[in-house]
Structure formats: structure tokens, C-alpha cells
Structure I
Amino acid sequence: MYTSSVLALASFAIPSLAAYQPVWNYNASNFWDNFNFIDSADIFTRGFAQYVGIDEALSSGLAKINNGKVRLGVDSKNTYSATSSGRKSIRLQSWGNFDNGLLVADFAHVPVQGCGMWPAFWVYQGERPITPGAYSEIDILENVNVHTANTHSFYTAEKCTIDIQKGNLVPEKSTNCHWESNGPSSQGCSFNAEDGTFNQPFNDQYKVIALQVESERMRIWHFKKNEVPADLNSANPNPDAWTKTPTVHITPKSCDFHKAFQRFHIIINITFCGSWAGDDFNNTNYAGQCAKRTATNDCKSWVGNHPSDFANTYFEFNSIKLFQRA
């Protein structure tokens, strides 16, 4: 098992002077050894999910190895009262953390099905309700309900403005990535990916998402199944040689990326309803798409009473790899 002391390898070298080297390779052979299963209600997003520990996750099949792939899903058999903690699900956090590097997720399947779901694959330092003074987050794969475009958000407790080299900001967001508990609704640098990068369209077309975090820039790529760079199968990938244009490419304007974005743990979770997915049932953010589809504005009741709707709400990973500069 890797530990944070082992992983504090990164030095913010000039990119041209150092090649990437493999540090992590999490896959079916070692996944359970490198992640902690958080056993609690979802207090983080006010979501309708009860996260289970590793023993229950494995015995119930919410977590399992499936044909050499790591599968992480939710209970799709039982009903739940709207007054309960929510549908049983998973939230994993890597034991190790990293400051910079190239994080590559090779997906066999991302969660689908629709109304009520809120899956996320992301990295963070410090959960906002617990340690707001030492907080940073990058959302790598995240959206809700029936939407078909991925979103990316960058948040930090540090003062941090950016320059956008590539990327389309979410309309209500800004180029100020600073987050504070009483800050404006526009805080955080959030970007829309192209349509087809979330939900079932992702599974139909895409395979890999890569995040590069360095002191001089941060970039995110989506790769379709037929366009994954060959060097991602090697020990020394070189993002500067990739021909695919990143979805997001940001550089610091008034920000120390090294200080603002560091000590990241990988998080994988699937929640329901809450402060984002639940809005769709109340005709607020998304013109009531799920209210129309389900004929209700009660997200918790819908999710609690329709277990079979979430049979395909699961992640399946071929691998998660981290490369860092020597």
C-alpha cells in the first residue's frame, strides 16, 4: 500500500527537464488495498445516500471485481423511505495523496440511468465543511441526472485567479477559483465539457480521462476509445506530444498553483438528490427535466421507490494510474 509520505515525491520541475514516471497503478489486483471505504450518511452534499463500509460493500456486491475490472455501484434491489439516510452506495478515498502529476482514469463504464443520480470521480484536499482553511478540489467526472456533458470544477481556499487557455466556463462561474463558506454563488472555476462526455454517451464513445496538475498549468483531456494516446500504455507518457486538444487548459494569473492545489486524495462516490441532483426535481437549475420525466418534484421518494432504475448506476474501472516527474 502506498502512503502519503511515499507519495510526496513531486517537485515542480520545469516540464522539459523531467519525464513522467509511474507511481500508482490501481486495478483489479490491488484496488481494495489502496482505498478506504467511507461508512456514513452523505453529509457532504446533503445527498440521499448511505455509504457502506468495505465488508458490506463486498458482501452485497456493491463493490466487486467483474471480469478483471473494478466495479463500484449502488443498491438496485431495495426500496428506501424518503425519511431514511438514503439508498446504499459507495464512497471511496485513496489512502495516498499527491501534489502534482498526471492522473489517468481508464473507465470501462460510468454511471447511467438518470433521475436522482449524482456520481463523481474527483480529487480533494480537506472536505469543505470540516477544514475550509486547507481545502482544494478538482472534479474530473461529475454531473447529475440525465445530462450528457461532463463538468469540471476547480476550488481552493487560497486566493486564486486563472487565465483560460482552453475551456468553456459554466455561465454563472468566474475565473476566480477561490472558495469560502460565505462566498458568492459564482465562486469556483467550473467548465462545461462537450456533449457526449457523461452518462450513457460516454460509455458509447469514451474510455479515458486524464488530469494534469503542475505548478505552471492544469489540463484535462477526454479520450474516445479510438484516440487514447499509445504512450499511456508505457511507463513514460508525454502529454505535450498528444495531438488531442484538452477540454480544459488553465494557467495561473494571480495564483500559486503549487500552494493552492495540493495533497489530493482520489474520491469515487455516487450520491443521490442533494443540493445539485435534487434541484432538477424542483424546477430550479435544469428546467425541471426530472420533474417532467418522473411526474414528481420529490427526488428522495423517486430514488427510494425505484431501485431498478439504478441497476446501471455504477463505475467500472480498468485502472487508475498516477505518473509524476522524476
Structure II
Amino acid sequence: MARLCSSTSSNSVFIWTCFCVLVASNLAEFPRIKHNTHRNDDSVAFLVVGDWGRDGNYNQSRVAKQMGEVGKKIGIDFVISTGDNFYDTGLKSVNDPRFETSFSKIYTAKSLQKPWYTVLGNHDYLGNTEAQLSPALRKMDNRWHCKRNFIVGAGYADIFFIDTNPFVNDYFINAKKQKFDWKGILPRENYLAAVRKDLDSALSKSRAPWKIVVGHHPMRSMGYHGDTREIVDQILPILEAHKVEMYINGHDHCLEHFSNRKGSMQFLTSGGGSKAWKNKFHYGVHNNASKQFYYDGQGFLSVKLISRDKGALVFYDVYGKPLYSIKVKA
């Protein structure tokens, strides 16, 4: 490799060096964040919301208020965002006022003043992705933690956050008039191979009783977008091989629970943070054995991991009413 980088052309050296650096950055292991819970044991509680950032409109503020109430009631440790954090075109820069008008000034409840662990959605890629990934935002609001791929270790759980956007073929071959910001992603195939490899490696090293994976796009959904075939083909086998307990996503603006036909994995959609009620469904995609719950509306999800092998999930609507609950086992 060193011999190849030593080209006789200075331009070739520069181009090849940039390529080597880019590939090396793509092959870096997932960074890990250790989240210390406020309890004496290793139990952990958190909320999940997705597809929210609309300056408080489309009932975003109402959902935020109810999140605050539920967060206080169950004593959450943090919040997870499943992406599409700022509509319609992400953030323009770290100084974009939408960071305050759609986040800091909306989620103001005391119980929500905890870390927000966040992935990017496709709408975030229509803006400046590096702005959302920048540590500068944390100086404005220290709750904000956004990376492309990372791990949060909290109590009984290891939570693996993955950027699913680069897996979706349509964003590259049928993008229409949309302009995605792919800085840090190209060459795409190298990036995707690195994510698969690093996810597989990270899951194999984890000794946590609960392994949870978070991404923007659904693997199982009867909502407007339906299944995301690329991550079903490329990511699901990795999760099944490592007996992941939950895959949590947004993208479809609804609330859903599916169980896996193979193994015990739960598929959970929490994309009801603001605009919803699309009233378009993919009936017949999944059999009755896998579909457990579907709600075409706004709301959010709470997760409590009570012990090494027992957990409780509850979906809430925009009024804070529990719509559906389930007890799960690791």
C-alpha cells in the first residue's frame, strides 16, 4: 500500500492519499458512549421519538409535552431520536435557528433535560449533515449527541446506532430533484462494507443482556414506506446472528410493533413525533403472526429494561394515552 501511495505524480499522490484517509475513516470502529444511569441497579428507562423537527407545528409541541409527563413518571435516563430531526431539509449550518426552534425550545420539560442520542434521517441528509454531527451543537445544547454510527452502553443495555440512509438505493439512483449531502460516505460500497463489518464486530464483543439497534429506516412496516429491502437484506442477518432483542426505527410516521418470524427480535417503529396520519398502508405485506400493533398517528415509545431479562414497552399517543403495551424478555 505504501508503494502504491508513492505515485510519481503529485496529483495522484494527493488523490490516493485522500482516498486512503477516507476509507480508513470509514473502517473506524463505532465510538462508544458510556451512559451512567441514576439508579443503584442496572435498570434503564428511555423514550423514543422520530420524525419530529417542525418548529413545534403538526402537534410536535403536544407530543413533546406528553413526553415530558411520561418521562417524569417513569424517570427516564435519556431520549432516543430515530431521525428526520429537522424538516424539510435538515440544518443549513451549526448556526441554523431551527436547532433552537425545533429542538431546544420545544423539548423544555425538566424530565427531558437528559442526553438525546440521535441518528440521521433522509431529510437530515438534504441539509448539511456535518452540522448535525458537529460537537458545536452540544455547546448550544448539551443534550445533543449525534453521530453516524455509535454505541451507547447504559445499564443492562448496549444500544447500537447505525446510519441506514447510505444503504437505500433510491437515494443514489432515483433521487429526483433531491440533493443529498454524502460527504464522508463516498465511496459508498466501502462505507457500507465497513458499517456491516463494524456492526458485526461490535455485536460480537457485546456482553450486555440487552442488545438494541436503532436506525432511521424500518425493516418491518405496513406504513407508507413499508419495509426497507436493502437493510433487510444487509443488516437483518447480522442482527439475527447475534440475537438482537430489538430494532427501533422511524421514517414511517406512525407507531408499530412487529415480531420477527425467526428468533425473538422485536421491530418497533416510533416515527410519530409531528406530522402523521398519512392513511396509506401496505396491507398483506406481513402475516398476522408478525404484526402485533399499528397506529397511524402521532406519539412516542417508552422502554424500561427492568432486569437482565425483563422489559416493558409502551406506545403513547399525542394526548399521552397508552395505546399498546408489551412485556419483553431478553
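Throughout, read-outs are computed from the coordinates displayed, never taken from laboratory work. Everything numeric here is computed off the predicted structure, so don't read it as measured data. Cβ atoms are built from the backbone, for glycine too; each structure is taken alone.
Matching task: 2.0 is the computed value of distance in nm of label points 7 Å out along Cα→Cβ at positions 37 and 69. Pick the structure from I, II. This figure was derived from I. When helix-only ellipticity at 222 nm (-39500 (n - 2.57) for each DSSP H run of 4 or more, over all residues; to 500) is calculated, the result is -7000; to which of the structures I, II does this value belong? It was calculated from structure II.
One of I, II was used to calculate relative contact order in percent (Cα under 8 Å, 6 or more apart), giving 20; which? This figure was derived from II. When volume of the Cα convex hull per residue in Å³, for residues 213-268 alone is computed for each of I, II, the one that comes out at 130 is I.
Computed over structures I, II, Rg/Rh (Cα atoms, Kirkwood Rh) reaches its largest value in II.
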